[in-house]
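Asker: In what follows, structures are represented as structure tokens.
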Structure P
């Protein structure tokens, strides 16, 4: 098996001619016979007992060519790619077999697309800007507040109206032009006011009401919404069953013991500061490298093969399907 010729016919596209010698192809035909003989029936012979020559006499010399080609093709093509020094990125096209017999072997013709050739521009004097990596007291306080929020608990309140930040257990039913619509009804729904999980304007109107109170919420569905409701005005009949608010734990030594391996809040703060600094350093390094990569890409010359664009499009379609 050998590469007979390799010609560049256009950018990143090569036309190859590959040969498989007669001896190799003949041996592949024997292997194909051994693999298939048990399934071939010849008159006068028990199944699996007919010789290769007899089968080829009945069905033609090419009886085992297709199977033999499957045996020699992968190695022949792979060796040709290596010999030509080609890094192929897609399946070969325009594949032909102008010659295929035991006397002359096999000739394979094809076109292949390779990875694009990249010509780098200036890259040795590139510069970037390193982000600040200092962990500030504000960073630590924000991290502590986040931990405090994650360890909060909800407690029922009865002596005031609902407000943003509360979680309200509500019943609701929506109407458009006085008619209830599908999917617009819910009971005992836990809605956190300010979470923006409902239609814009809904949560703000739930705020300001007491437990047991019934009221209307008037909203307009966004244009980018389900087609049957997009842009329409709606009225939701609502009732608050219960109001709960977050009760935050005190930020003290006991809190540090509960949420970490440390005995004091100061120790926890010191550890958070270290973690934040390490995280900022890692992010700064990545950002700096990305800045340099962007400059390298801007300065280089490359022509992307169409098949690479198609592969990327197919991957994106697959991701969203």
Structure Q
């Protein structure tokens, strides 16, 4: 129709990702299709999202005094009749201290750059979709129970076809995640419960994240961009597909919309008959003591 505006969502073609076992043997395939930016704007949008995210992570803690923060001092000469340039204080640029007007000033230097959550999620899904050529889905990766460093190195070598640590590798699993202590540089107590993290934390250029970490609240976009090889457990792959699905991915819905959809499902699962509810309420006695006796009678009869 003439004069009508139509919007087209950028949905990429389905890519087939190989599924391998722990030994690296191919046992099947899965289809990858996530929501992405259009081909013409994807590079620019992802670059903008990553730039804003990295800027927001800067601490802005360094605070140096500027000219306005110091005492003015004595005026060394008057403005006129001296033959010199007028000066206000010893912190004037005339004395080679112009940096006092430009030094870092804490949060005053921070610009207000906003990164919408929907835009950030779309950037993450775009990067993950672009990694389909170097992506492997591993069956049974979540079932590893012992933190064996050399065994995991052999597995990574079988999955990627190269020595671990040569290229940046990202492994996404439900259980393979841990953290190092901020000051002691050792794994935290909760990290010892993750065999995958304890096995792979010493591998060079090897990052481990969960599906929940591929989110604007974490460094999912940065890690996805760094990864030149992506290893995903089968369970985590289904989580990511449900999260970034181009048609009904929950990452692109507001909390209110998700709540409404869940309530609609509950209504269909448990149909509500108002007349039947009214009749059941009329059978209940008004007094509390009579209600207890009535409830006991109902239990015995049923």
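Bear in mind that the values in this text are calculations on the coordinates, not laboratory data. Because the structure is predicted, anything quoted here is derived from the model rather than measured. Cβ atoms are built from the backbone, for glycine too; each structure is taken alone.
Asker: Between structures P, Q, where is mean count of other Cβ atoms within 10 Å over residues 168-175 highest?
Answerer: The structure with the largest value is Q.
Asker: Right, something else. Any idea which of P, Q comes out highest on FRET efficiency 1/(1 + (r/R0)^6) of positions 24 and 248 (r between Cβ atoms, R0 = 30 Å, to 0.05)?
Answerer: Once FRET efficiency 1/(1 + (r/R0)^6) of positions 24 and 248 (r between Cβ atoms, R0 = 30 Å, to 0.05) is worked out for each structure, Q has the highest.
Asker: When percent of Cα pairs over 37 Å apart is calculated for each of the structures P, Q, which structure yields the highest value?
Answerer: Going through P, Q one by one, percent of Cα pairs over 37 Å apart is largest in P.
Asker: Next up: With Cα extents along the principal axes in Å, for residues 88-263 alone derived from the coordinates and found to be 73, 46, 34, which of P, Q does the value describe?
Answerer: Only structure Q yields this read-out.
Asker: Right, here's the next one. When Rg/Rh (Cα atoms, Kirkwood Rh), for residues 200-271 alone is calculated for each of the structures P, Q, which structure yields the highest value?
Answerer: The maximum falls on structure P.
Asker: Assign the value 0.60, calculated as FRET efficiency 1/(1 + (r/R0)^6) of positions 40 and 216 (r between Cβ atoms, R0 = 25 Å, to 0.05), to the correct structure from P, Q.
Answerer: Q
Asker: Where does the value 0.65 come from, among P, Q, when FRET efficiency 1/(1 + (r/R0)^6) of positions 144 and 224 (r between Cβ atoms, R0 = 41 Å, to 0.05) is the thing being computed?
Answerer: P
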